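**Student:** These notes open a run of structures that come right after.
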Structure P
Amino acid sequence: MTRLDKKQKQGWKWLSLFNIIIICVLLNFFGARLNDLLGLPLFIDNIGTILSALLGGYIPCVTVGFLSNVVNAVFNSDSIYYSVITIFIAVAAVSFAHRLRRLNIGAILAAIGTFALLGGGIGGMLTWLIYGMDFGEGFAVDLAASLDGAIHIGYFASNMITTILVDLMDKAVVTVIALTIYKLLPAKLVDSMKQKNWYYISVFNRQEKNSRKRLSLRLKVTLLFMTSLTLVAASSIAISVVQYHNSTIAEYTKQAQQASSVIAAHIDGSKIFEYMEKGEKAEGYLETEELMQSVSDSCPEIKYIYVYRIEEDGTHVIFDLDTEYIAANNPGEVIPYDTTIQKYKDLLLKGEDMPMDITNNQYGWILSVYKAVRDDSGNTLCYAGVDMSMSELSSEEISYLARIISLFIGVLIVIRTYAVWLAERNIVSPINRIADAADRFTYDTPLAREVSLKSLKRLRIKTGDELEYLYDAFCRTSTDTVRFINEVEQKNEQITRLQNGLILVLADMVESRDQCTGDHVRKTAAYCEIIMRQMKREGIYADELTDDFINEVINSAPLHDVGKIKVSDVILNKPGKLTDEEFREMQAHTTAGGDIIAKAIDTVGEESGYLNEAKNLAAYHHEKWNGKGYPKGLKGEEIPLSARIMAVADVFDALVSRRSYKEPFPVDKAFDIIREGSGSHFDPLVVKAFLDAEDEVRRVQKMNMEI
């Protein structure tokens, strides 16, 4: 990065999350105000929402969507209830953001259509619910009336169609403006957004690429938080709706009681029977009726207002006002008990007070309150009744429910977005970083361990809580483990060197008794190594020829003649040809060597791989591929691989070395003899590797001859 690039990058540090949110909220606000000034039938209040989605993803976008409605609520209080719609548009904008940045025409059209369905479709439905099954007024409503008049599809359908169409135009305008602003921004500014720790934190969880579990920690945190918050929200909404319902009933009851009390207080009890007999002709009747009418007019919720005398034969009418719902009954008329009076007939006939009652009968859903009119002796003469219409309550409750649910969902998504962001930064991300560092920790070599430990310590988890304590403890444990492994490896190396040294000392002790062999054990070990390395390069016996196997054979090769320790010095150093009896004793060194190493295995345990191979080498290196060797006459792959390799190395060294009973063979002759023995004395694949490595064999042979 050049100095200029660094300077420009530093220059964009002012563009924090807070600044982006403020700028985009202002874009939404001034867009809406400009629309109002121009008198357009649009909204133009989502420019900043879409732009923030293009710039930074869910965190700024969801926040801008919510805060824009909070700001607009200063001018229109109902705007706050549409925050959920703006947040839905924000989430959709982020989903389309990647393709919108590339100006993909199909994606742009799909995004505009989605925005319109969210803003016009869900937003229109929300408007219908908030305004009590009404769409209010405005250009879209007027257009809907014209559409309904032309094709008669109904009030709701016509308004939904026109709302979506108008919103389609609006979202096309704001999307084009937002994309234009985005493309005009400097590339350095846009790139700097990707370095922010809030860039594209998701509202909804995406599948982790390296997910170790069926249910990730991120998803568990999200589900736990969302479940808890949803339960709290649902409980709050239910309590609010019940409280709203009860408070509305209480308010209606209070109004009805006040109205009935006013009427009861103005009725002259002494004229009750005169009122029933003469009606409007009775003195004071019209004045009382006018009072009742004024009480009814003062409260729009009053549906019926009347004064009845309750007797055994029925309800005797004293006053009954005409209403838009039903014609008045005449004074003195006897009408059957309605549902409410029938329910409380016994109380009313006794002249006792009747509790508030809510019924849904032929007169509608009403709340009834009766106030007793009593004489000076306390005897009940009649009841002043007020029926409050409850039909508006259901639409009001639906409107209230729509408002509170939309507000709760909007707030819920905003809180959830920030909660997941904080959980991601302070819980999920630190745990994943520690887990990844642990997963990548390599113990193979000292360098790998050192690099892994440095990578772990570079994480520098500083959360100030249990996670930081866990990280510190993990670092200490890893440091101690690496130190312990290093110490163990050093000890193992010392033990290995001691072991190999003891093997060579033992081999030298055996070899010092045989005056003919010279440096035989070291040379055969060198030839074995050459053969095995060549076989590995050529892929011969790849399953068996592992690095561990090669090392075990090399380290144990000097013990292949350990059994000679039990052979008589006379036979071992005899210059001439051995007799049959002497040769049989010489052959017994293979069995003796196997027995010696078997006892060592019993002492140290069978897990010692090098001793197992030492036993195979000592016991079977004189076996032949065709089964004519000794001591057991094994053939082919019945013979252990290490012994088949040693057979070639042992014979070759015997051929090219001086013995008391012979001169050394020329090297070329020795190679010919090995070649001729392929398939009879020796394993053909081992011979092939030996011959393919001829240059290396010659170098070792020449070096030993010079020594």
Structure Q
Amino acid sequence: MINQELINPKSIVVVGGSNKTSKPGGNCVRNLLNGKYQGELYVVNARESEVQGLKSYPSVHDIPQTDLAVIAIPASACLEAVTVLSQEKGVKAFIMFTAGFGEETPEGGALEKQIVKTITDAGACLIGPNCIGMLNRNHHSLFTLPIPTMDTKGVDMISSSGGTALFIMESSIRMGLRFNSVWSIGNGSQVSVEDVLEYMDETFESGKDSLIKLLYIESVKDPDKLLEHTSSLIRKGCRIAAIKSGTSESGMRAASSHTGAMANPDLAVEALFRKAGVVRCYSREELATVGAVFTLKELKGNNIGIVTHAGGPAVILTDALAKGGMEIPQLSGTTLANKLKAQLLPGSSVSNPIDIIGTGGPEHLATAIDYCEHKFTDINGIAVIFGSPGLTRVYEAYEVLDHKMRTCSKPIFPILPSVSTAWDETDFFVKKGHVNFSDEGGLANALIRVLKTPKPLANNLELKGVDVPQIRRIIDGIDSSGYIPSRSIQELFKAASIPMVEETVSDNWDEICAFAEKVGYPVVAKVVGPIHKSDVGGVVLNVRSQEHLQFEFLRLMEIPDATAVMVQPMLKGVELFAGAKYEEKFGHIVLCGLGGIFVEIFKDVASGLAPLAMEEALSMIRSLKGYKIFQGARGQKGIDEQQFARIIVQLSALLRFASEVKELDINPLLATEKGIVAVDARVRIEKV
């Protein structure tokens, strides 16, 4: 529904405009005037004949035909005004500041629906209600301050919350971030965050439109639309970061499986952002800092060179980067490092951080940067820490930094911490179009988040080895909801080419004994029936004889709710975990991680949204904290991560054609010398 009347209106009316700039309508008029709006600007206020130098009309009935209406009147008067404006005055776009609708009472919600219907029936679009407005380079139709510097290369921000948008702008302006547009969606009654992204995607023009999008999302209304347009924009060259706040009630449901207990809507959002390539942030400051990182040249590696004239901040930055998995390569001891050291003041260090010491000047700063840019080829990006000790001005140093940031091919991250002592110099630097990371820890955190976010991942459905008709026959043949029997799990996994360990399930001792003799001792015996076998003493490992097996068989059958005993050959290997849960609107969330008891204790899991391709499955595996175990640690042999990824992909394909599956655990998947096999699994379905 977003249209040109909203983006570039030739005329605007502020209904409720006022001479009192302490009121939303009054401040909006001031922002429009100060922003040099080029079109016709009208004001409706029955109590004033002139508002901030503009003629004031007593009623919406009296204004000329208008493109955009900004509504700043009580909720009770909005429906009548909107009806007149949309049906008689040709208004095709509305921005509604007014609150007191569905966010407050059921009656307000009913009124809101009437307003939205009236606007939609007229073919018009609505931003809000309950928002601070929007601004772009054409008009500043919002009632808050401050107004950021507008720039075609600045940031597009879309926010569910007006207050949050305002505070993000506050943080961003302080860093030097500029804006191309700000959208405060409010209740999102007609136009949602996803709709704005869709508009930006469908109208995107390379070289003209902003390449940076910052999102604050309180509710994901349409995950598929969000995924489609964020990933599409990123593929077109955009960079996107987002905060998703809030949790839904469904995330609080009691769950009987490990996956059900861990998976929730928030984890679904995490998976969606991963698939789309969106950098997830958790605070306003972090979002602004990531946005500032996006304005700089792209960092194409993990190796950072640090140039500083203060040792402490450089150590803090080094620690923070290293903790996040980034590298600060050792430089000292090489011929190049020695040549650099000879050009710096006595007492300087070139180990990395390169410390030019407190008395180092602009020429030493330039030399150190040049070495990182041209001679230290392992360096991918340069962090520069340069403040003021209060003894000298640092204009010349900041001139050097400005020049190097414009001419170097590697990104330079300026950390100018003296925001008080060197305020004038820092302001001088920022006004040249740069950003400033006054805190090295915040920069490190942002860089780590950006580097760890994968590019948009394929949403392809890989069906190699997956027998879809057989999967449907098995699911359709199960009569009732609940956990399905082991035999059905075996059949499902076979149809999806997920390898399972050989096993038998029976309440007959002779059958159990015959199977054990066939596969050979030692074996594993497990109770069938109780959901959490370990909690009731229902798992016995390393059973080495028929007598021992018979004793355990009889004991296991005495456990409450036991229906049978499962016997499998005793295998050794690394325990892995894979699982899935169906989440409303999102579909199946697929999880993977370390298995056995570790999944409960460490909860080190990665999530993805089905369907998954190999690239995404591998990305999930490699993002785990326990990934070094998979690679082989302390002399232990690593696992076949390609096979692990393939099993995750096969599982996601199975789920694509079995939406009745609501919870699924494979724990453990055992990575043996001969390959990875599913040892134990639970599957819960819901039949309509």
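Each reported figure results from applying straightforward, stated rules to the coordinates on display, with no laboratory input. Model, not experiment: these values are computed from the prediction. Cβ atoms are built from the backbone, for glycine too; each structure is taken alone.
**Student:** For distance in nm of label points 7 Å out along Cα→Cβ at positions 104 and 368, which of the structures P, Q scores highest?
**Tutor:** Largest one: structure P.
**Student:** Here's a follow-up. From P, Q, which structure was helix-only ellipticity at 222 nm (-39500 (n - 2.57) for each DSSP H run of 4 or more, over all residues; to 500) = -10500 calculated on?
**Tutor:** Values: P: -21000; Q: -10500.
Of the options listed, only Q reproduces it.
**Student:** Can you tell which of P, Q yields 52, 37, 28 when Cα extents along the principal axes in Å, for residues 272-439 alone is derived from it?
**Tutor:** Numbers: P: 99, 30, 30; Q: 52, 37, 28.
This value belongs to structure Q.
**Student:** Comparing mean projected area of the Cα convex hull in nm², for residues 216-319 alone across P, Q, which is largest?
**Tutor:** On the way: P: 10.5; Q: 9.5.
Biggest value here belongs to P.
**Student:** Looking at structures P, Q, which one was Rg/Rh (Cα atoms, Kirkwood Rh), for residues 544-655 alone calculated from, given that it came out as 0.98?
**Tutor:** Details: P: 0.98; Q: 1.08.
Answer by label: P.
**Student:** So Rg and Dmax of the Cα atoms in Å, computed for just one structure, reads 31.0, 101; which one of P, Q is that? Please list the in-between numbers first.
**Tutor:** Numbers: P: 50.6, 166; Q: 31.0, 101.
Among P, Q, the structure yielding 31.0, 101 for Rg and Dmax of the Cα atoms in Å is Q.
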